[in-house]
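Novice: Following this line, the structures themselves.
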Structure I
Amino acid sequence: MSTPTVMVLQLFIILSYLYIVCAYSYRLIKYVRMPVHLRWEIYPVPHEKGSKYGGSYLEELEWWKKTRKKNTIKDIFYIIKDYLFFIQYYARNRKYWSTLYPWHVSFYLIVAFHVFIAFGALGLIFGLNVSTAASANALGQALYYIAMGCGIVGFIIGCLASIGMLVSRATDADLKKFANPRLYFSYIFYFAVFLSGLVVWIFYDPTFADYREFYKSVATLHNINLAAPLIVHAVLFALFLVYMTFTKASHYVTKFVIFFATRWNDIPNRRGSKMEQKIQERLGHAVSWSAPHIQTGEKWSEVAVESPFSNKKDNAK
């Protein structure tokens, strides 16, 4: 592979990674800065005492006079369980979960694989021996084995689960209703990403030593000879990360904001509080859409005190 080709590939990888950092940062900042939401009023909330059996502090007599007891650790553990085991899908549709869950696990594994490959490449730059050799220290061996395990298992599960998701969406009557061509393309594209990694491991780079050297070259901008399938996988994985920012898969990052700032945000609206200030600010904004009970241009403070059943024309007469 020529030097210009290597440089283009290295630049593409760097720009792709910079893009996903900027894209997710922008989306998180946008979500955090959004106006106060309409409360879901969905209970129980994990951080409340006795949430296992439902209810909320709003059911207590004169709750506004009492000190709120909030256990954020319970919220964190709930999110960890949801990310690791997809407990909501398991409870609602166990058959779909049996395919969806390993598919998402393969995403975790392929990202972890590249993270540990990158750490291994960084270790190589500083003289660390990343291998199974006796001369390698514990850190070098750990980076080697973890990357190997995540890569191999992730590629295999990813191929099988991508096919399973495609079949599930195409054959299940309920799931098929919510499918579209873009979704089917995603399954095929993800399958190609996992398959390309599997091909690299089986036929070209069984220890991922060349792939680690490639990431070292990205960091140092040095020339390197690479097998074509390895280049294909590196490009597909970078495209995979970029593509995910345009899909619902971005909830991997934004879900934290949704849970804490929207779903579990049960901060009371007390007089003189920041919450009251936020609500008053929103009530001062004009309505940008219309309906039989709401007119464009009116402020939300006006709409909020009007009866949806009142006839404004009759009242004006």
Structure II
Amino acid sequence: MTIKIIKNRSDIGAGTRGSDMGIDAIEIAAINQNNDYFHKHLFQDVVTHNQSIYHKNKHDFAKRIEYVVEQCQRVADAVSENLIAGYFPIVLSGDHSSALGTMSGIKAANPDKKIGVIWIDAHADIHSPYTSPSGNIHGMPLAAALGLDNLACKVNEPDAITLGHWKNMKNIGVDGAKLTPEHLIYFGVRDFEAAEKNAIETNNIRLIRVEELRYRGLDVCVKEAIGKLLNCDLIYISFDVDSMDCDNISYGTGTPVPHGLLPDEVMRIFDILLATNKVCCIEFTEINPLLDNKGNKMAETAFQVLDHITKHI
């Protein structure tokens, strides 16, 4: 299958600037390893709204949501077009809000198919404008993709304009949810708020923690995840580099969390999932070289994972 790299240098959904440089940092890592990876594969650049960071934010509970909606639509269009054309999209993104665009694009290209999502991340990213403590939309893509407002945990009062944009977010690609909670599986999530915990428990979303993965065995846990997605036609893997252990690797990501996954574990998860032949799209996100305390270590590690898994596609 022919790979197409989709480069989405957008960081407007994050709370800290700099993840828009993550793609360049990965490319530099490849160059420094004398690896011609980015010359071997076709690529597409997605136009960004990064200049909107200079505009006054109008939506405290969903910051820059009007621009994030447009950015997710652009990503959705790119993913959908490439899937329909027969490519395997690998999306390299700045912040994780773009994952909504990716999931929406997959669903737009496959409206009658069931989509399974493997979310490898330190965070649950299942807040809504009603529950978010920060208003940063990189913490909301799964809520939008699932169509969850989580009103039971409401603490914010978003205005009508914000909610109009939020409605638009939930309807990118196709109207309504892109997947069901039973077809979402978390790996490595270990940092979430009470509202997110409620959303996970209420919707019976499977969360495989780092300690469970190591206690029960990685292969056992991943094969269990595959079993839960048996009725899915396609699988999307979203890999946020903060899922990895920041003390072991580096702090080159916007929201680092200790006690995470190791690179070998991430690669093994990918290997087992790719062997199902159901994976249709992969995303790498949240590399922030401005925050890296070990040179370009996070991007180098992400590229190590990327180069490894590409051989299995």
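Since every read-out is calculated from the coordinates, none of them should be taken as a lab result. What you see is a predicted model; the values in this text were computed from it and never measured. Cβ atoms are built from the backbone, for glycine too; each structure is taken alone.
Novice: Determine which structure produced the value 3.1 for distance in nm of label points 7 Å out along Cα→Cβ at positions 115 and 203, calculated from the coordinates; the candidates are I, II.
Specialist: Only structure I yields this read-out.
Novice: Quick one: helix-only ellipticity at 222 nm (-39500 (n - 2.57) for each DSSP H run of 4 or more, over all residues; to 500) came out at -20500 when computed from one of I, II, so which one is it? The partial results should precede the final answer.
Specialist: On the way: I: -20500; II: -11000.
Working through the options, I get structure I.
Novice: Next up: Using mean count of other Cβ atoms within 10 Å over residues 83-90, single out the structure from I, II with the greatest value. Write down the numbers at each step before the final one.
Specialist: Numbers: I: 13.9; II: 17.0.
That would be structure II.
Novice: Given 3.0 as the derived value for distance in nm of label points 7 Å out along Cα→Cβ at positions 59 and 299, which of the supplied structures I, II does it correspond to? Don't skip to the answer; put the middle values down first.
Specialist: Values: I: 3.8; II: 3.0.
Comparing all candidates, it corresponds to II.
Novice: I have 24.0 for mean count of other Cβ atoms within 10 Å over residues 67-74, calculated from one of the structures I, II. Which structure is it?
Specialist: Values: I: 11.6; II: 24.0.
Among I, II, the structure yielding 24.0 for mean count of other Cβ atoms within 10 Å over residues 67-74 is II.
Novice: Tell me which structure, out of I, II, gives 10.4 once mean count of other Cβ atoms within 10 Å over residues 171-178 is calculated.
Specialist: Values: I: 10.4; II: 17.6.
Structure of origin is I.
Novice: Now, a different point. Using the calculated result 51, 42, 41 for Cα extents along the principal axes in Å, pick out the matching structure from I, II. Don't jump to the answer; show the numbers that get you there.
Specialist: Details: I: 84, 44, 41; II: 51, 42, 41.
For Cα extents along the principal axes in Å, the value 51, 42, 41 is produced by structure II.
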